[in-house]
Every structure is written in structure tokens, then in C-alpha cells.
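Nothing in this text is a laboratory measurement; each read-out follows from the coordinates by a stated rule. Please read these numbers as outputs of a predicted model, since none were measured by experiment. Cβ atoms are built from the backbone, for glycine too; each structure is taken alone.
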Structure P
Amino acid sequence: MTALLSSTTTPLHHYEGLNFYIDPPYNTGAKDWKYNNNYVEGDDDYRHSKWLAFMERRLEVAKELLNPDDSVLIVTIDEKEYLRLGMLLEQTFPEATIQMATIVINPNGVARGGELARVEEYAYFCFFGSAGPDAQTDTMLDQGMPAKAGVRWEWLMRGGSNSRRVDRPNLFYPIYINEAEKCIAEVGDAIPLSRDPASVPPKEGLLTLWPIRTSGEEANWRTSPEYLRELLGQGYAKLGAHDRSSGRWSILYLGKAQLRRIESGELVVTGTNPDGSKVVEPGETVTTRTPKTVWNRSRHAAGEHGSRLLRTMLPGRVFPFPKALYAVEDCLRVACTSKPDAIILDFFSGSGTTAHAVMRLNKQDGGRRQCISVTNNEVSADEQRGLRKRGLRPGDEDWESQGICDYITKPRVTAAITGRTPQGEPIKGDYKFVDEFPMSEGFEANAAFFTLTYEAPLSVRHNRAFERIAPMLWMRAGSQGRIITDLGEDGWDVAETYGVLENLDQAGDFVVRVAEEESVKTAFIVTDDDSAFQMVCRDLPSAVLPVRLYESYLQNFMLRGGR
């Protein structure tokens with residue numbers, strides 16, 4: 001799940017399992033960041049002080065969000081500010097264990113007159129509480145280390161080219177799910193192209209799953225029904241995760257490459273799950289070690305796997321110095337391999353590389369990590385001059401369409417998920433390293449896009465602006481299922497994972513409904529009365545977290561200290 005916020009702030013609270021990856025402006029002298037709404041020039045005598053002030057405010061906000069018992073902050077930087085950034089991190093987070101990794105991003109080097117050619121940038125890893133680097137099969141420096149790790153269960157739904165029902169009608173068939181047992185009960189036969197799947201009678205007590213996308217488009221499975229039955233009998237196919245947003249289940253299976261790894265002993269079957277699927281793990285021959293502090297891998301080259309990859313996904317669109325996808329992926333892997341449900345927050349999201357990397361990690365290990373990407377919709381300085389000559393100003397539709405969020409970040413996230421360019425064409429080329437597959441296959445992921453706005457205090461008071469804060473509550477509750485945007489006449493509503501109660505006279509009905517929904521984990525209660533809040537809390541199920549909202553919604557989202 002990816003939530004993209006176009007703004008410079010994000011809702012404040014401690015996220016469980018929250019980690020940060022940020023790639024701030026490098027202060028190279030280019031017009032790529034502002035201080036007090038003005039670009040900072042390369043010859044500004046105070047540019048280092050301004051950059052530090054700019055960063056300190058944002059790191060202080062990050063400190064309020066990080067879990068001091070178990071979280072990771074990753075900050076990348078180049079040689080212009082890495083020394084100052086290191087001191088700032090030590091000052092802001094004295095309790096953290098801080099290490100710096102040197103990452104080779106341009107082996108050929110950037111030629112500089114009279115200076116050594118630069119080949120690297122840096123990544124600071126700040127580990128809090130019990131957090132530490134997860135062991136990997138690749139130390140990032142030693143030669144001959146295996147590049148592949150773990151077991152890859154693939155999605156059965158085909159993506160990319162030849163993925164429509166009409167392309168391969170023999171791969172359009174029903175799969176019957178036992179939701180109570182959370183397993184695949186039966187595999188049906190393919191139906192003729194002319195037959196409507198709705199005409200196939202359901203099986204009693206089972207859910208029928210067809211290869212139909214959330215958009216309603218009829219697709220196809222990757223294997224024939226006969227081969228899927230064979231895999232199911234061997235324990236190499238299983239029911240995947242349930243997406244509360246769409247109400248759909250995914251089907252996972254081991255591809256032929258993984259089966260060959262089992263045959264060779266690289267992977268071993270260590271047991272059987274309750275649903276009959278096999279427990280498959282890396283064999284003893286695959287060793288893991290802690291990554292080193294110098295990374296020298298070709299996949300981290302920013303030119304090929306940053307700029308060139310972005311041009312492939314967004315033809316004709318240019319973004320300066322995007323991160324190499326696999327470099328960000330490896331940084332996150334060090335922090336989040338052992339955290340399949342982690343939340344990664346990137347408040348300098350730029351071209352959206354972090355969100356893209358999270359999708360790849362989830363595909364590799366079946367994780368359910370979420371990424372919250374925050375960016376402004378700034379138009380580049382060069383582009384601004386051309387737009388002003390046309391008589392355009394910030395806020396005009398044609399101006400905003402050229403901003404980083406609308407022009408690069410949103411389209412990149414969308415293209416990664418769908419496997420198609422903004423023009424609707426399948427993305428050419430394959431993903432490399434760790435797991436290789438066509439980029440046109442996309443990812444089984446969701447994205448929600450929001451724009452944070454400044455609101456007049458009077459309009460935010462009481463529930464007159466509930467719709468404006470609704471996405472924040474949804475994100476606070478885990479970013480799953482539908483968003484409650486209207487409390488209706490009864491003054492309450494319950495969605496898949498959370499509920500909101502504004503009319504305490506209806507607390508009884510609200511509590512009953514919350515108890516009926518086992519997936520509800522958070523209840524927002526709007527009241528200024530302490531005793532009323534406690535009364536509702538006592539009646540809620542013990543597994544539900546009560547969160548108090550003041551009747552003046554503005555107060556709920558003020559930064560600590562009144563800023």
C-alpha cells in the first residue's frame with residue numbers, strides 16, 4: 001500500500017513499526033531547495049546554516065514519530081554536507097546507534113577539475129532501541145557473494161502483455177476458496193471465451209475467485225488448471241493475503257526456477273502449513289552476514305538504474321538525479337527484512353523511488369509493508385520561467401501539472417503498479433537482480449493520493465471539516481479498507497479497520513457494530529468530556545484501541561509546542 005501526500009507535513013503520531021528513508025536536497029548549489037520560499041544559491045555564505053536549519057526542523061518532527069524502542073532512520077547525502085549531517089544526527093538522536101555506509105553510485109567517477117573523481121554517496125543508518133541491521137546474503141562489498149536470497153512465491157494472476165482473457169482463454173478458470181480454513185479448496189476448469197463467468201454456479205460454502213482485476217478487466221492465470229492442481233497437491237501453491245480494500249484474495253505458487261532451487265538443495269522443505277502448503281526455506285549452503293559499511297555493487301549505479309529506468313517508465317519526462325531503485329531497495333532490505341509489516345515514511349519522496357522499492361520488497365517475500373511518500377508539487381526553476389512567460393502562476397492547472405508530484409511522483413507510482421507508461425503502453429524491459437521479471441507485469445499493490453491543504457481554523461472546527469481530516473484518520477488506523485468520509489445522521493460509522501463516533505448518544509450501537517467487525521482495531525471517539533470518553537472505552541472490545549478526538553478537530557493535528 002502506498003499513500004502519497006502532496007505537502008510538506010504529515011499527520012503527527014507515533015506509528016507502530018515506522019521507519020524512515022529520506023533523500024534530502026544535497027545543497028550542491030543547484031536550485032533544488034528553498035529556504036523561506038527562496039532558492040538558496042551556491043554562493044550564499046549562509047547556505048550551510050540554512051541547510052542545517054532546514055534539516056533540523058524536519059528531523060525534530062521525525063523524532064516525534066519514531067518508535068524509540070524499535071525503528072530505523074536512513075538518510076542519504078553526498079560529500080557537500082555529510083559531515084554536518086552526521087553531527088546534526090548525533091545531536092538530534094543521541095540515543096541512536098548511528099553508522100554511515102559509503103555507496104558507489106558511479107564507478108566511472110564524476111570528473112572535477114583539479115579534484116579526485118567522485119564515485120560515491122553516503123547513507124546514514126540510525127538504529128533505535130532493539131533495531132539493528134538485518135543479515136543478508138550479500139555483504140555489499142565481498143566478491144562472489146550470492147545475489148539471490150529467500151524464497152519467491154509468485155502471484156498467479158498474470159500481468160503485463162498477453163494478460164487479458166482473450167489472449168489466453170484456456171487460462172481463465174475459477175479457483176474455489178475456503179475462507180474459514182484460509183486455503184484453496186478446489187481448482188475448476190477453463191470456460192469458453194463466450195461464456196460469462198457469472199453463469200458458473202457457485203460451490204456451497206466456497207468463494208469463487210476468477211482472474212479479474214479490480215478494474216473489472218478479465219485477465220488470466222499464469223498456469224493451466226491441470227498444472228495448478230499438480231502444484232497444489234505438492235504443496236507448492238497456496239492462498240495468499242486478503243486485500244481488505246478490494247475484498248479479494250491473492251493466489252501464490254512456486255515457479256519453475258524456485259522448484260529447481262529445491263531440487264538442487266539451495267532451498268529445502270522444512271515442514272507443512274495447516275493449509276497443506278510446504279514451508280520452504282533457504283538451505284544451509286546459503287549463509288547470511290551483516291552488510292559492510294562500503295557498498296560496491298553495479299546495481300547501485302544511479303545512471304542506469306535511476307535516470308534510465310525512470311525514462312523507461314515515464315518516456316519524455318525528466319527528473320534530475322533519481323536514486324537507483326536497487327540502492328534504495330538494499331537500504332530498506334537492511335532495515336526491514338525482518339519487518340514484513342513495516343511502515344516506511346519518506347518525506348522527500350522526489351521521483352517516488354522509495355515507494356517503488358517497497359513494492360519490490362513485498363513481491364520478493366510476500367510482505368505487507370506500507371510506504372507513505374510525502375512531497376510538495378514544486379515546479380523546477382527553469383520550468384517556472386517558461387510558465388511565467390506564458391502568463392501562468394502557481395495554482396493554475398497548467399502550472400500545477402508540471403509540479404514534481406503531478407508530473408513525476410504520481411505517474412511513476414502508478415506506472416510501477418500497473419506496468420504501463422502514462423501513455424498506456426506496457427513498460428519495456430525487465431527488473432534486474434534478486435528477482436527478475438518484466439516491468440510490464442506491475443505489482444499487486446494499491447496507491448491512494450491525497451493533497452494536504454491549509455484550512456482556516458473556523459472551517460476546521462467541529463465536524464464541518466470532517467471530510468478534510470478523514471484520510472488522516474484512515475492512515476492512523478492502518479490505511480486499509482474504505483475511508484469514512486461522512487458520519488451520517490447517526491453520528492458514527494464503522495469501516496473495515498476502524499470506526500468513528502461523534503454522537504455519544506449512539507455509543508451503544510457503535511460499540512455493538514465494532515464488536516461485530518473482528519478486523520476493527522481502532523475507534524476514534526470525538527468528545528471533550530473525559531468521563532464520557534472513559535465510559536465508551538470500557539465498553540469497547542479489549543483488542544480495539546480507543547483514540548480520543550477533541551471536538552475542535554484543529555486541536556488534534558497541532559504539532560507539539562503549538563507550532
Structure Q
Amino acid sequence: MTDLSSLSLTPGQQTLPPDPCYDDAGTARRCIPEFVNAAFGQEVTASSVCGRPPSRHCHAVVEGEQRPPVHTCHVCNASHPRLAHPASYLTDLHSAHNLTCWQSEILQGALHNVSLTLSLGKKFEITYVSLQFCSARPDSLAIYKSMDYGWSWTPLHFYSSQCRRVYNRPNRALVTKQNEQEALCTDGPPDSAPASRIVAFSTLDGRPSGRDLDSSPVLQDWVTVTDVRVVLSRPQLTLSGREGQEATGSAPLVPTYYYAVSDFQVGGRCKCNGHASRCVREKDNRLMCDCKHNTEGAECDRCKPFHCDRPWQRASAREANECLPCNCNLHARRCRFNMELYKLSGRKSGGVCMNCRHNTAGRHCHYCKEGYYRDMGRTITHRKACKACDCHPVGAAGKTCNQTTGQCPCKDGVTGITCNRCAKGYQQSRSPIAPCIKIPVINPTALVSSTEGPADCESYCKPAKGNLKINMKKYCKKDYAVLVSVLDMETAGDWARFSVTLVSVYKSREALRRGESVLWVHMKDLACKCPRIHMGKRFLILGSSEGGVSPERVGLRADKTSLVIEWRDIWTRRLRKFQRKEKKGKCSNA
């Protein structure tokens with residue numbers, strides 16, 4: 001048996017032995033700290049200590065059945081180191097050649113309780129508690145344990161010559177699996193030697209699950225302690241009625257009753273639940289398990305953060321039950337355990353990743369979140385595995401794109417991977433709801449009746465060839481010259497109504513403002529392509545204000561006499577030049 005100081009490596013050691021918590025292949029296996037006397041060097045609190053004030057203690061020594069007992073007396077003085085009997089002697093280095101004893105005050109009367117409380121400073125799984133007495137062994141004593149550092153106490157065992165009378169317990173009751181945590185009472189001497197001064201209690205002896213502690217949570221709890229308390233209740237009275245006589249036959253001595261113990265041991269292992277092979281002292285002198293298997297805590301009683309893919313379990317000889325990391329594909333630093341998912345997986349995985357990064361989502365951060373799609377050229381563990389969809393805010397029907405191709409869901413008439421342009425046969429509108437509309441198929445000839453329409457467009461007008469030139473003379477003859485962008489068209493009786501945007505005004509007799517406007521063209525002129533107008537294009541229109549449309553048709557008018565030419569950017573400077581000449585009055589000479 002070793003003391004706690006041997007649990008950590010000495011400073012001179014340079015190499016560590018193989019870790020007992022893993023086999024040669026690196027596979028986790030159960031490991032336990034070495035068996036120690038957990039009481040060695042620990043502080044014991046005694047409710048009674050002799051020597052304050054100094055007192056004389058006498059006890060009888062029986063050397064044989066035929067010889068009378070010999071009285072020996074000594075003085076206890078707490079102020080004198082050689083005569084003191086402090087509680088620290090209970091857990092010092094025990095040696096039969098240099099016996100040190102704690103000693104209580106002289107008891108007043110035959111019934112007197114004295115308690116010895118030992119704090120281990122950490123949870124231990126103990127196998128035995130033993131006391132070696134310097135004086136006669138008490139007639140009755142009780143052993144208690146605490147699992148919460150002295151807040152509450154539970155009995156472990158009772159010793160008494162009168163179990164029923166002193167502790168209201170039956171003598172040597174039967175322990176079954178149903179009452180393995182039951183404290184028993186031993187009637188009479190705790191072992192076969194009548195004069196024995198040793199009391200030894202085994203926590204597992206006679207317990208049905210004692211040979212298989214791993215399978216019995218009840219017994220695991222039974223052997224777990226943080227503190228041990230021994231209550232000495234009744235001193236041993238005079239042996240065979242002869243203790244009151246001196247060896248010389250003089251007048252009898254008044255017996256002095258007291259308790260004296262030379263050694264207090266608690267054998268067990270630092271409780272680490274099979275996940276550590278040693279306990280070490282922290283900087284604050286606290287004893288802690290050196291946890292392995294991705295566990296942590298004073299007793300390795302919980303999984304480390306991010307290692308909760310399955311619930312924490314105590315290690316056993318059959319299974320190490322190491323804590324497993326969550327599978328978050330390197331996109332999360334935290335996870336939580338979900339029992340329902342664990343059961344559904346056949347008790348294999350229950351981790352749920354939290355706060356997925358790098359634009360990922362899902363229980364394992366295994367797919368891209370809304371608005372992103374997988375870059376198939378990178379693995380899912382890559383920090384740039386998800387690319388932004390960049391769906392057009394107007395052209396797309398939503399922010400979510402295809403997780404594989406990145407194709408955004410486009411509205412009717414919209415195309416492109418991000419839905420950023422109109423499809424063939426569609427033109428852009430001004431509506432955010434329907435940004436692209438079908439280009440109308442204009443067949444004006446069908447709309448013109450035989451009685452109204454000209455029999456021959458050549459005799460009605462000369463169709464525009466689309467390659468007309470502009471000059472100062474043409475500019476001066478017309479009432480207005482404007483640049484328009486044609487958006488769409490609809491029919492209104494015999495008229496075609498074009499929605500246009502007035503881009504620039506170069507000449508006008510009436511006040512015209514840039515922006516949305518309307519261009520009216522009679523269906524007769526449109527049928528003969530006088531003028532020729534296309535959707536989605538820009539045109540320079542030079543027209544006359546005479547013979548305008550009716551008052552309900554406000555806007556511009558173009559007819560067979562108007563000059564409608566598809567716009568060219570090089571005309572901007574020429575038209576500005578015409579404007580300057582007009583202001584100088586040169587149009588009157590044209």
C-alpha cells in the first residue's frame with residue numbers, strides 16, 4: 001500500500017511509461033489509479049483530545065490468565081511534544097517500533113461519544129476502513145461516510161456487543177441485491193481474537209455484487225466517499241473484574257476510561273470512473289483525476305466540450321466508453337447531446353452541432369445554409385465549401401439556389417444562373433413582380449380593315465429603310481426632336497400606344513420633360529412600317545405637332561411624315577450643334 005504522494009511523477013523522471021488508459025494500438029481501455037491508504041497524511045478532526053489540561057491516564061496490561069493485570073500510567077500534556085497525543089498521530093507513518101497514539105480526554109462515566117472525522121479532499125472508492133487501538137477496543141463504535149464533503153452522513157457499519165440495544169439493528173442481518181446499501185451491525189468482537197485491538201471493516205465483503213462492481217451502480221455509490229467518521233460510543237469496561245487491583249495487592253485504583261488509537265487507515269482508489277490511471281495535485285493542492293478518454297472533472301465524470309456524440313458512461317472491463325467528438329465537419333466548436341437522435345441512430349450518435357460557421361447548416365454542418373450552394377471542387381470540411389448564390393433580388397423567385405448547381409429559381413421570362421437577364425422572346429419591364437414580359441408579336445396589317453387600310457403601302461407612304469440621314473434642314477422643318485427608349489406596346493382602337501422613356505429633348509415647341517411618356521402611332525402607318533418601331537430599342541424621332549391626336553391621347557405622335565431612326569450615339573454632338581444653330585436663328589434660313 002502506498003500513500004498519495006506516490007500518485008504523481010517525481011521531477012527527475014524524463015520518460016513516461018506507456019499510458020495504462022490505452023493499449024499498444026492506441027485503443028482506449030479502462031484504467032484505474034493505484035490502491036492507496038487514502039487517509040495517510042490527511043487531517044483528522046477529533047472531538048476530544050487529551051492534554052488540555054494535562055491528565056494522568058492508566059490502563060491495565062494482562063500478561064496471562066494466571067497473573068493479575070499490571071497497571072501502567074502516563075501523563076498526557078498537549079504543551080509538551082513528547083507527552084502530547086494529537087489527532088495527527090492517527091494518519092502519520094505507522095510503525096510498530098515507534099507507536100504514536102491519539103488519545104481522548106478521560107471519559108466521565110461509562111457512556112461517552114467521541115468522533116474522529118477524516119476528510120479525504122476528493123471522492124474515493126474505498127475497500128476498507130481500519131483502526132488500531134492503543135487502549136482497549138471500544139465496546140461500541142459506528143462508521144459513517146459522506147459523499148458531499150461532510151454535508152450529510154450515511155452509516156457504513158456498526159460494532160457493538162448489544163446491537164439491538166445500542167443501535168437498534170439486528171445482529172448479522174443478511175445482505176441481498178435488494179439491500180446492498182444497508183449498514184449492518186456486528187455483535188461481539190469484530191474478529192476472532194477476543195483481545196484484538198484492531199477493527200477492520202470491508203465495504204464489499206458479503207455484498208452480492210462485490211465481485212462485479214462495474215455492473216452495480218448501487219454498490220459503486222456505496223463505496224464512494226469523501227469523508228469518513230468513526231463514532232466511539234462505549235469504552236471497554238474492566239476485564240474479568242481484576243483491573244481495579246494493583247500488582248502489589250494494594251488498594252484498588254479508580255479506573256480511567258479513555259480512547260486511544262494508533263492508526264486510522266482507509267484503503268481505496270481515487271474515484272475516476274475508469275478514465276484515469278492516477279490522481280495529481282493541482283496548484284491549489286486539490287486532488288484531481290488526470291482524466292483521459294476525452295473526459296474531464298474531478299472524477300472524470302463528464303465529457304469534454306465538443307465530445308458529446310454519445311452520453312458519458314463509466315468505463316468497465318468490457319468497454320472503455322470513451323467520449324466521442326461530434327462530427328461537425330470542422331465548421332463548429334460546440335455541440336450538444338440529443339437522446340432521441342441517439343436512440344434513433346441505434347445508440348451510435350447523438351451529437352448536434354451548434355452555431356455552424358462558414359455558411360453551413362444541419363445537425364453535422366453538412367450542407368450549405370439558405371442562400372449558399374456547395375462548391376463541388378472542395379470537400380465539405382473546407383472553410384469555403386459553400387458559395388453564395390447571389391440570386392438577383394428582382395429576377396429570382398427566392399434566395400435559395402440548387403445545392404449542387406447553384407441555379408437560382410427564376411421568375412417567368414428570366415434566365416441566367418443568378419436570374420439576372422430576360423430570356424429569349426422576353427423584354428424587361430418596370431414591374432418588380434414580373435421583371436420580364438413577352439415581346440408582343442405585332443401584326444398590324446391584320447388589325448387594319450380593308451376599307452381603312454391602304455391597298456398599297458408604296459402608294460400610301462414610302463417605308464423607312466432604316467438607313468436615313470439627318471441634317472440641319474430636316475431638323476429645322478420638324479416641330480420636335482427627341483430621343484426615346486421603347487418599352488412596350490398595346491392597342492387602343494385604331495392607334496398603337498407605345499410606352500416610352502423620354503431620354504433627351506433636343507427640340508420642342510411644347511414643354512417636354514424627360515421620363516416616362518407615351519408615343520401614339522396610327523395603325524395604318526404602323527402597318528406599312530411608316531415608321532418602323534422595335535421594342536427595347538432607342539429611336540430618334542423628328543415629328544410635327546400638326547394634326548395631333550385627340551385630347552384624351554396625351555403624348556407624342558409619329559406618322560408617315562415623321563422621321564423615326566434607330567439611335568446612334570455619334571448623333572449626340574450633331575444634334576447639340578443643331579440646337580446651337582437654331583438658337584442663333586439659322587433655322588429660318590434653312
Given a value of 0.60 for FRET efficiency 1/(1 + (r/R0)^6) of positions 89 and 521 (r between Cβ atoms, R0 = 35 Å, to 0.05), point me to the structure among P, Q it was derived from.
P
helix-only ellipticity at 222 nm (-39500 (n - 2.57) for each DSSP H run of 4 or more, over all residues; to 500) was computed and gave -7000; which structure, P, Q, did it come from?
P
For which of P, Q does FRET efficiency 1/(1 + (r/R0)^6) of positions 257 and 417 (r between Cβ atoms, R0 = 30 Å, to 0.05), calculated from the coordinates, equal 0.00?
Q
Among P, Q, considering only distance in nm of label points 7 Å out along Cα→Cβ at positions 329 and 393, which has the greatest calculated value?
P
Structure with the greatest value (metric distance in nm of label points 7 Å out along Cα→Cβ at positions 305 and 505, set P, Q):
Q
Give the label, chosen from P, Q, of the structure having the highest value of relative contact order in percent (Cα under 8 Å, 6 or more apart).
P
Distance in nm of label points 7 Å out along Cα→Cβ at positions 137 and 513 - highest-scoring structure of P, Q:
Q
For which of the structures P, Q does the calculation of Rg and Dmax of the Cα atoms in Å return 25.2, 78?
P
